[in-house]
Structure P
Amino acid sequence: MNPISDELLNRVRIRLADTPTPHTPEVIVDLVRSESGGVLGDYDILNALRTLHTELNGAGPLDDLLADRLVTDVFVNSPNDVWIDRGRGNEKTNIRFADEAAVRRLAQRLASAAGRRLDEAQPWIDGWLPHIGSPHIGVRLHALLSPLAADGTCISLRVLRPASHTLEDLLTAGMFPPELMGVLDGIVQSRLSYLITGGTGTGKTTLLSALLGRVPHTERIVCVEDVNELSPRHPHVVRMSTRAANIEGVGEINLRALVRHALRMKPDRLIVGEVRGAEVIDLLAALNTGHEGGAGTLHANSPAEVPARMEALAALGAMGRDALHSQLKAAVQVVLHVRKTGTRRLLADIGIVDFNASGHITVSPAWSHKTGQGPAWETLLSQIGRS
């Protein structure tokens, strides 16, 4: 029999679970020796230590994947089915877990690190792991236990790195053509309020961070996010992030609460990293009370869908359609839509917020990556003083 049997490792795991002290290498080695009856040699003990230490620290066998600066997503579908996305589509890795129990243990340990529980009574989790893989990245965790996940425990890790590019960096990368540099800078300098829309991973936060870097250095920027992803090159930035409920289900601090606190901090620019709930009401109220030049990101398929998307979010806070449209027109002037094409992230559309004949908000096309200048182009230029 292999001296380092699965049975031996499982006995050590059980004892570690009941050990209140930190799981240091010394503690693990002592338990391995104890459970093996002292018959293992140094080489076998070292192998057992490596196996258990990897399981108990960071993201275990996924650590190397998270440390890869190109990786944006890690997916564990089953013990032998681990995938990553490096920006060019999903790729299967050679990472293997010993069995379904090993995947489940990792999911439960990550849930605990996020201050949440994951068990039969609560078989799913959606939380943040700000220090997994590197102190400079945040990781969004989603995990689902069987039988809800038909093939066994399923783990999804979304890697978020600080967005610190400049507009010049994005121009060089081909995100937008040179003729838009002055327009984008003009939106910021003219203190127009704007929304950046697009899907997951399209570069919304990257573009927002770059635009914030153009804010005059005499102004104070207050950013509210789920996790601190914005990192603009600006000397006066206050960053605030939400807090999830703890294992007992208490202590949550959401975006809406933070937006209200941000308003008391005398922001020259109020930024909401992602508008996705009732906080839209507080953001629009703030932008209508003298906080010009604010911004946020929003999940939407196109600029034309922004009014309907905002209606749905405002409804979460009991704001009616007419009130939302009135607030939106006064609060937001520009919509910037980004899209991912292959490995490139593009500024695909620029729209201007306006009323239609029925008195509701519409977003008129000002510029498109495909067709160039649109009907609202001159309106945009006039708003930034470049007509």
Structure Q
Amino acid sequence: MTLTASRLIGNGSVERALTLSIAAASLAKGVLFAVSALFFTTVVGLSPAAVGAGLTIAGAVGMAGAFGAGFLADRLGAYRVLVVGTVVQGAALAAYCSASSMPQFTLIACAAVGAQGAQRTAQATLLALHFTGPDRITVRARLRVVTNVFVGLGSAAATAALASGTAAGYLIAMITASVLVLASAVPVRGLPSPPVTTPPTGAVPGGTRSPLRDLRYVGIAALYGIMTIQFGLLTVGMPLWVTLHTRAPATTVALLLVVNTVLVAVFQLPAARLVTDVRAAGRTVLVSCVLLVATCVLYAAAGPAPAVLAVAVLVAALIAASAAEVLSEAGAWSLAFELADPRNAGAYQGVSQTGFAAGTMLAPVVVTSTAIAHGTAGWLTLAALFLAAGAGTHRLATPR
């Protein structure tokens, strides 16, 4: 399957604007993935524990940003919220260069992560308002492919800073990330107004549903947060498990990350096409969680295996994890869009993105306190957690 420029950029002014914006922001994200931890510890001078604590606090602010941005998007316009959030995040990244203490770092991180949470909600709201049915899922899948590709490019570009190993190199990388984020606001300025939405069947004339009173939607969002822990498996659990608890060489970590990037880029769009309605979305999420169970079991099995076998088992685990990732995201997107009140799209997408933000915040501590701390028993605990999330989502998505 070949990715062409036209498939990545998409059709229509809204999709093109979002694509260009996300491409620039993802380049910045790739740079940050590569250099931010080293920048915080070697340039700012913080301990790893201080960085972790500051980012945990910022994660809570990110949840608030994701939630609040939904209500602001309904009142002020999603594209305005997106632009403001992007500018705030870009400014915060630049401000990191002047941080010299834990309190300063934490305040800046809260601004950056809170703004990022608002951006995600605003982007999801724009998709909910400007696209309908399967088109929304297809566009969302295409944007995720763009995200993965450009994060990879950004991380590759950041190797120059890593190779230099100097404070100046890290500072240049951080400023570059800031500029890229600020540039990502340009394509989305002045997006056209969304089409008028029609009330869902059975809706009360003149009224809108509050997502906080929609227990089905809130439940699915909470379970989505649990499924989001899977990304912590890739970014935290897998590297620590491979290097500390298996006989596989450390270079296996890089191999697995590359394989994941390629698989998601190639299969996210086909996975999105499998989701045709809410019932199919529930089934897709359940299947993805079964694959996450297989992932956890395979990671555990790699622990005592000889080096060559361990690498083979880890690759199998990564393939299962990548399949789970593309399926779970496709199913979750469909549920987040199709079960929302279109007249209150921002608030609903805010609730959905709050689930994502919560899972992202909790993933490192959940993964390290289960799989990394307790080995096979911990992996099985994670497997049970994922299976429960999948079964619960399937139950809520299946009409009674």
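A short reminder: the numbers here are calculations on the coordinates, not readings from a lab. Note that this is a predicted model, so its numbers are computed, not measured. Cβ atoms are built from the backbone, for glycine too; each structure is taken alone.
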36 is what came out when percent of Cα pairs over 24 Å apart, for residues 75-186 alone was calculated for one structure; which of P, Q is it?
Q
For Cα Rg over 2.2 N^0.38 Å, structure among P, Q ranking highest is P
Just checking, which of P, Q has the largest value of relative contact order in percent (Cα under 8 Å, 6 or more apart)?
Q
Quick one: helix-only ellipticity at 222 nm (-39500 (n - 2.57) for each DSSP H run of 4 or more, over all residues; to 500) came out at -26500 when computed from one of P, Q, so which one is it?
Q
Work out which structure the value 6.4 belongs to, where distance in nm of label points 7 Å out along Cα→Cβ at positions 27 and 179 was derived from one of P, Q.
P
